[in-house]
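What follows are several structures.
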Structure 1
């Protein structure tokens, strides 16, 4: 009877050791898998950040090009307005318009 109990206890210990070993192997395999997955996700995250930065720069460059084009489109209007203003100021014999214009420009620029 005691021998049977001893044999049964030995069998249970062997089963428990085997399950523990299987579990350890499975956990180690899962750890390797998760580490590889985390490394892959980290690389993807870095790639996304780089691309986001590149797209931001490209968008700013596109905005800058569009702004320059708008400036070029407005150039004739600006030049015509400046010519008209010069002619108008030149037609004032007192010079009062020129002084007021310089003062106004100084406030805007300064």
Structure 2
């Protein structure tokens, strides 16, 4: 196999997110070509980023990115806290599996004494 460089004159179909790998039946005859994507990239031409499906949690809002390697922070709504008593927010990280990883927590209503 020969790797073709990122040179437009070779007509490689990969974006900057991958490497075009060609197999040859002879020194000048290409039999196939395929994009091998860099870590966190996906798609036929490696132009897309791997994304995770952002889970929803009751009584919480979230902010952040669902792109590979990024984080999403969940914050309990007003009047709620994490069930383990560790505060009001937690963070998950988008993994190569296309899923968010980290300790998933639950927001519960806080008790207020008068």
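Here, each number is a calculation from the coordinates, and none is a lab measurement. Quantities reported herein were computed from a predicted structural model and do not represent experimental measurements. Cβ atoms are built from the backbone, for glycine too; each structure is taken alone.
Computing semi-axes √(5λ) of the Cα gyration tensor in Å gives 90, 15, 6 for which of 1, 2? This figure was derived from 1. Taking mean count of other Cβ atoms within 10 Å over residues 53-60 from the coordinates of each of 1, 2, which one would give 13.1? Among 1, 2, the structure yielding 13.1 for mean count of other Cβ atoms within 10 Å over residues 53-60 is 2. Given a value of 0 for helix-only ellipticity at 222 nm (-39500 (n - 2.57) for each DSSP H run of 4 or more, over all residues; to 500), calculated from one of 1, 2, which structure does it belong to? Answer for the origin of the read-out: 2. When mean count of other Cβ atoms within 10 Å over residues 13-20 is calculated for each of 1, 2, the greatest value falls to 2.
Here distance in nm of label points 7 Å out along Cα→Cβ at positions 29 and 61 was derived from just one of the structures 1, 2, and that gives 4.9; the source is 1.
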